[in-house]
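Every number here is computed from the coordinates shown, using simple stated rules; none is lab data. Since we're looking at a predicted model, the values are computed, not measured.
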Structure P
Amino acid sequence: MKYLIIAYIIIVNIFTYALYAVDKRRAERRMWRIPEWELLLFTAVGGSLGALFAIHGRHHKTKKGKFIFLVPTFFMLDCAVFGYIFWRIL
């Protein structure tokens with residue numbers, strides 16, 4: 001069970017990072033963009049670490065207030081939830 005949760009965390013963070021990277025590339029080329037709600041959705045369901053790496057590593061969404069506030073908030077919530085799962089349940 002714990003390996004499935006670890007695999008989920010890894011996969012969702014890689015996917016979230018990729019979404020942010022693709023959106024950044026599309027923004028630079030003035031192409032169709034990934035909706036912000038979709039980026040935040042994957043951030044909220046466990047991809048907050050990938051989102052943090054993308055925001056700081058690719059300098060994407062650094063001036064958007066909701067991303068500056070919500071991504072670290074989701075990261076703290078993810079740490080609390082996954083920490084609780086590993087500490088209490090597994």
Structure Q
Amino acid sequence: MLSELINHAVAVVLTPVAIGLAVNMGIDPRPLVVAVMIAASATFATPISYQTNMMVYGPGGYRFTDFLKVGIPLNLSVGLLASALIPLMWPL
């Protein structure tokens with residue numbers, strides 16, 4: 001959710017945390033890093049979360065709540081799909 005505001009910075013800050021967590025747990029860090037990268041790039045719920053959202057926000061006549069209505073279900077879908085597929089591609 002923090003990535004809705006500052007997505008690239010969140011990825012930079014949380015990647016070493018994910019790697020450290022994986023090392024301490026004795027598992028491969030790649031699936032955790034992939035999860036961080038997907039979470040940081042799945043920013044659909046606000047118009048300020050990504051450049052393209054801002055580009056269409058004003059000219060398209062959208063409201064902030066329009067992004068919430070579509071973005072929150074899309075974020076949840078991506079999160080569930082990533083949670084299901086990441087362990088299949090990179091077994092823990």
Of the structures P, Q, the one that 1.17 was derived from, the read-out being Cα Rg over 2.2 N^0.38 Å, for residues 25-64 alone:
P
Top of P, Q by percent of Cα pairs over 24 Å apart, largest first
Q
